[in-house]
Structure I
Amino acid sequence: MRHLYLMRHAKAKQPSGDMTDHQRPLRKRGKRQAAAMAHVLQHWQALEGGIYVSTAARTRETFDEIAGQLPDHTLVNQVHFDEDLYTFDGGGLQAWLDSLPNEAERVLVIGHNPALHDLARWLEQAAPHSLPTGSVLHFTLSGSSWESVRQGGAKLAGYLTPETASYPLFQRLAPQSPKRNNDTARRIRDMLEHQYQMIRALEAGVIAGVDPEFLHQYRVNLRRSRAVGESVHAITRVPGLKKMLKRLKQRAQATSDLRDIDVFLEDMAKTPPPLTSGSCQGLMQRLQACQRERHQALCQQLNAPAYAEEMQAWQHFIASDDVGKALSKLTPKRICKVLNERIARHDEDLAALSLDSHDAEFHELRKGVKRIRYLADLNPETPEPFLSQLKHRQRLLGEYQDLCSRQAWLDAFGASPDNDPQPQQECLEWRDSLEKPKLMLRKEVLALEPLANVSP
């Protein structure tokens, strides 16, 4: 099996003055695009074979930015700067492909459009209809030699743009937040529609699975949509809303384990765990295997026709007359009434907690704080000190829940019969050591004053 990777150079400056097309350098955005694709190429094993780069300045700089992101991976001995790749003719690239040495199993080409895109469509008719700057196509090819490759003789194995590989780059193209509207009904409907658009826009990045921030923001927008819907439901009845919210909840629940693993792995990368190298490697391998399994299952759900139908049904529901009539009844006075009820319930739950309370009780308190915050967000007149206090409580309880999740994964690893006794013991000891920071957070939570004292 042969692997061919076609990468278009990142965003370049337009020629000016005496600058020729060959001399065009990358823009700042282009450098960010190229850097974002480095780990994609590494994950796809595109950097393990020959790397062939056009001699143009913008393709050279694209390679340099990629190499700069991988200091432990020397690419100098693999790169070839080839004048023949400075072409815009797909037929020329076909001829160039025939000349590759047969021993080359993996080949990465960094070149130009329309030549790359024409070659891609020649190899596989199902290739994307466009190839934006910084994008990469991965093809698999059968046959005994490169010169044996024929039209339609490849299979598209992967396709990524910088905007699906990097959340910061995605933000530039993300749906814009709606303008603040003093009309409560209009503001809530705009909010729900924006969250829907964000959910759909984030799906490609979630499926790509390169930047975990896509999944995080996907969950955030699902959660906000549910929270707003639940707030509306608590104030006025809307036919069919409860059923819709149940479906959104199920979608969010399908992402929970994957997000917990992402956070755990990120924390392990930032702060080395108290484990020997062998135990650490074993734990990471277990977490990464679970991560791949959960991600694959999530991708199957997101690619299923039923999911698209479900999300479209939610969008139509938001725009329906029933929702419009219900939202017209949401006055600031009615919102405040429900908000005060939730604050009172929160304060009762907080007062009932002790150092010996079960973890689940702290988790329920966290969910209550979220509901209060999203309900408070419906009223543009909510004082900032009150919102800041809610954010503070969310942070404390979120950190507590992360520690609980970490303990659960360590328990699972420690209980696995496939592990040696030493890694099991080390993980269980680490699990027990997390009780100390949990106790500190418990004390901070118990020291919080009633929300009624800072209520809007």
Structure II
Amino acid sequence: MLKVGLVGWGASTGNGGMNYDIARIAPWVTSWLCPKHPSFGWHEAYLEEVSDKVIKCEREGDIKIYEQFLDRINVVLFIEHPYLRGYELVNECQKRGILTACIPMWEWFPEQKSWSKNLDMVWCVTKYTRQYMQTLAHYLKHRHDCCNWSNKIYGDRWGIELEKFEFTSRNKANRFLFINGNGGGGALRKGSETIAQMATYVPDMEIIMVTQGDNYTKPMPSNVKIIECNFSHKKEIYQYGDILVAPTHWEGFGHTLYEAQACGLPVITINAAPMNECGAEWFIPISHFEQYELSGKPIPKVFAKPKKLANLLLEIKETDISQKSIKARHHVEKHHNLKDVIDDLKEAIKQGINFGSHQSNFIYTAELKTFIDSNDQYKTLVEQAWIEYTKKNLDEMSNLLQQSFKHKPLLRTEIILDWIDTFNRLSSKSSHDFKIETLTNSNEWNKLMSSVINAENV
């Protein structure tokens, strides 16, 4: 019998909402070990509905409660990380023969921590995350650093509760809505500075910003109307708009994008993964990337072009969006109904159990050999590109970097950042200076960026 124990926050922020959804929708989740959030405590309104499953505890020190929880279950499920301090949850599960299932967020996943390699399976919430985890598994194999989950990577989507978000058909694009939530990873992650810059190009157009706090660019132009709310009833925040504008720098999943669609708002978002997986009607071109330190590792931070966004809003303003509104709702119904996703997750957990836990899966396969050979080719091409850069042969440099794409199983943003890191590293070992501004301002580099960012097969 499947007896799944959920571990995670019961607060109305971040993963707390996902934990709550799982606890309510999945009858096979029998217990919810709910540590007190260090900032927000417990959201009692969440927990009341599933009180029969909830086991409250402190984040550290309540060892007796943790062990009583483990005595009841044969699977542990958590989002992102195990939450408890001073108690090695994954290791304890291994000792007891309890399968550990994690729902990772690509940007937060701590591959440097030992527990992350000892997981038995992972469920991915986007195609981007699945590709990220597959690439990570290959990398760990290449280092002979085994992870239990390398052959148990499931899923490529998450969802929302459709019943919570009432569809209202939008007819004309009159109200442009920006949602500024308290998502982790930096105060301005949602792209409020892009909204501020964009608004200066359209001074006669009102932009509505619904914000969960004061974590936004200041001052905002006068044509940005600011509405503060705590997001306690999320469906209500979408009543303010006809179209959602989301120039976010990165997302783990991007609940706002799908919630807006469920309510009938077509979406404008940035043309980078995983945001461009959401079925948006329009995409904002990328201005540039920056390397951003998050949870002890660098991730690509993507920036939209404010003027291009402004031009897009001018083009869309007052146009008929009734069909796009219906299409947005249908997209979520078809691909991101949380009840369907939860059913698929249950089957994946069953497969994970049947697959067998706590086994070393490292096998030097033909596939892995191909990966290693391809990685070597990639390295050679990028180093050759550096040589051409030092000779000021930027056309040939661009050509070699373009060729390197097909030899590296990483995402576009990661590869571009790796090029820059490699040039920096090679520069430090040579007499040739490398200035990133000189490179990124060159016509050859801008042509290369346009090519690789817009290439569908990259």
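The greatest value of mean count of other Cβ atoms within 10 Å over residues 299-306 among structures I, II is that of II. A value of -0.52, -0.66, -0.97, -1.27 for log10 I(q)/I(0) by the Debye sum over Cα atoms at q = 0.08, 0.09, 0.11, 0.13 Å⁻¹, calculated from one of I, II, originates in structure II.
Figure out for me which of the structures I, II the number -12500 belongs to, where helix-only ellipticity at 222 nm (-39500 (n - 2.57) for each DSSP H run of 4 or more, over all residues; to 500) was derived from the coordinates. Answer for the origin of the read-out: II.
FYI, it's all coordinate maths here, none of it is from the lab. Here the structure is a predicted model, which is why all the values come from computation and not from measurement. Cβ atoms are built from the backbone, for glycine too; each structure is taken alone.
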